[in-house]
Structure I
Amino acid sequence: MSREILVVNSGSSSLKFALFDAACADSPMAMELRCRGQFSGLGDQARVELGTGFDEAADEACTAALRNVPLMLGHQGALARLLEWIEASPALGDIHAVGHRIVHGGAQYREPVRLDKESLAGLESLVDLAPLHQPYGLAPVRALAGLRPSLPQVACFDTAFHATQPAVAQTFPLPRRFHEQGVIRYGFHGLSFDYVSRALTEQVLPQHRQAVSGGRTIIAHLGNGASLCALRDGRSVAATTGFTAVEGLMMGTRSGSLDPGLVLHLILHEGMAAEVVQRMLYKESGLLGVSGISGDMRELLASQAPEATEAVELFVYRIVREIGSLAAALGGLDHLVFTAGIGEHAASVRAAVAQGCEWLGAQLDANANADHATDIAAADSRLGLWVVPTDEERMIAWYTAAELAR
């Protein structure tokens, strides 16, 4: 019997969705993907992109109704339309539960949790720690509670994967009272790191018998949001992100790590309000800020402007420096894995990072890298170099099914 899990991953103007059959699956990789797609431009120029699992020939009327998106459709309208389509489709079963990607779980939520009024209120109190993500991740929870009150909902957290880090890696050098209040390094992109680590171990390495052995791995999640995670035998040891998702690597519009004194200078001596500084660090910095052109790596790589080149070079420089730090935390490195939009598709960025890691034994196969192969390491590379597409939605479905089975 099928056990359909709907996964919702919501952004400020987007709503990614995927439907999995989680019945009789002994690992996330074994779950059957029934369909996947996303709404974008919600609240303005709304549109839907339908991926795997949409057979217009078999169910033309139903799929056409999903495609016919009103221009000003919002998140709640998109959810209602999606539920109606799934429930009307003869090829799909009843939705058993809905899993949500929630970026910040704070100190209290270090594993998936079934959502109710109490847990929802607790998660809403963390909005200030992830202002770009938390409000939009929680909005569908409230919408679904109104649309389908009896449908179980489960929150899966980007921070939870990093709960295995040792205390020394989570601690800030601040007065102890702050640590006791939950001011620690949480880390983010955990659902992505979790999936990629499992895929590397269960699928990729067994298919490449000649691969470098060892369990010391750094995964580079490089997208509009970017971070690195050091793993030992699949468990998080350290990460570049910390208390908030603005720390660490330079990102699409986020600054990454800065001298705290610089932030104080902007507030105390430049007269910038804290809210203005926050907006600058989250939405006006990173690739966008340095280039003055775009926060989209594709546009910068296609640009001839020297500012675009400088932004890309700084992005790579920060990655290579942080890889050195995480390799030290691991006591060496066996595998470097690239994932997410930039990591999976920007061959020139991967090449530049690999060149910066030659001291760790990295030797790139230029042809394999240009072809976006899974194994991009040269035959004489002492470091495994891999490209592994991430699938956060699959990880959410797996955890949702496991939580309901408790």
Structure II
Amino acid sequence: MSTTTLNYIEQRKAGYALGRELYCDEQVYRQDLKHIWHKEWIFACHTFELEKPGQFITLQIGDYPIVVVRGSDKIVRAFHNACRHRGSKVCQQEKGKSARLVCPYHKWTFDLNGKLLYAGNMGSEFNNEEHGLMAAHCEIVESYIYVCVAEQAPDFATFRQAVTPFIRPHYLDNCKVAFESNLIEKGNWKLVFENNRECFHCDGSHPELMNSFVENLSVAGVDADDDPELTAFWQSCETAGLPGQLVMDEQGQFRMTRIPLSAKAVSYTLDGQPAVARRLDESGLHNIGALLYFNYPSTWNHFLGDHALSFRVLPLGPNETLVTTKWLVHKDAQEGVDYDLDRLTKVWLATNDQDRELVEGTQAGVKSPAYQPGPFSTLAENGVCQFDDWYCATMKNRLAVVNLL
């Protein structure tokens, strides 16, 4: 099985899109889960969504149902959302708040730290201490909660060190979720991320977004070109305490950079003007552009002066992906006073739905036996190529190790 997937990856031409099977094949999807989604750090949610003890959210990471909960000691933890009795999901809602975690099947009861408190009719020899919820790895960086379901999690410190200076000036700990959307796209998760990594399609597909966003091709790929205007923009942001210059890790798994928006635009709105009266940063700059960061395979993000957006990608099947978008505003901002929800969300609700149509149209096309991968534009699709290069290199390395065993 893994040999077949490896063959598909090795058949890809450098600078070309992926082959049909890598987007559609059930066994390839299973290998994607095993070697990427079940091994990497996956963005779950933000700390301010779990502000009080007992608040929890659930998510599905491939085969693993997970619950993330703030404990009575205020520490955020992640657990496998499967009862230690007969495996029922303990927390069946997407989010909620509870003093204890109670399995709905036989009422096994766990405290917020995962310890089993009550298990009825189990006899005198039963030991509660041996049947607590199974923990998953959990790390936090600047409000972002990441979860890893692998037995041994990969390094997180490198990413934390790189991303912290970029996010910290936006004070996300002082934020709340103004709005959340969940969109199921009938396309493979790789098509979803490929679509995000270029704006070659934007002029013809995203009229709302193009009132403010301008893709800077100098930072679309791995390296930034010599761009005096971009350099001057970065310097002005740096002077105000806002890191902006491109940072990408050696493997290409994550990237941070800040880009200017279109002329006179300072936010993602139809007129380019702020959607929220309360700013997130304290830089003193009216126009800080947009800070962009991605971390494969599960998230990309945009930070502006007045609000921020976090996007989470979760695979639901070979041809189905859940995209969750959250609009983040200052926690003291009041809807109807400091912001209008329709004005805040209009651009990206439209953009997300347009992207859904593009992804679904592409999935329908790559399913065809007649589909043959085409070459990426070296002018406008370096970001997509970079993502596919990362995917292929990651899978080749991990599948090669499996085949040696």
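The value 74, 55, 34 for Cα extents along the principal axes in Å was derived from one model only; which of I, II is it? Derived from the structure labelled II.
Computing distance in nm of label points 7 Å out along Cα→Cβ at positions 178 and 394 across structures I, II gives 3.9 for structure I.
From I, II, which structure was mean count of other Cβ atoms within 10 Å over residues 290-297 = 18.5 calculated on? Derived from I, not from the others. If helix-only ellipticity at 222 nm (-39500 (n - 2.57) for each DSSP H run of 4 or more, over all residues; to 500) comes out at -11000 when worked out from the coordinates, which of I, II was used? The value was obtained from structure I. Largest in relative contact order in percent (Cα under 8 Å, 6 or more apart) among the labelled structures I, II is structure II. Which one of I, II has mean count of other Cβ atoms within 10 Å over residues 266-273, as calculated from the coordinates, equal to 11.6? The structure behind it is I.
With distance in nm of label points 7 Å out along Cα→Cβ at positions 282 and 338 derived from the coordinates and found to be 3.0, which of I, II does the value describe? Structure of origin is I. Taking FRET efficiency 1/(1 + (r/R0)^6) of positions 34 and 386 (r between Cβ atoms, R0 = 25 Å, to 0.05) as the criterion, the top structure among I, II is II, with the largest value.
Each value in this text was obtained by applying a stated rule to the coordinates, not by laboratory testing. Predicted model only: the values in this text are computed from it and were never measured. Cβ atoms are built from the backbone, for glycine too; each structure is taken alone.
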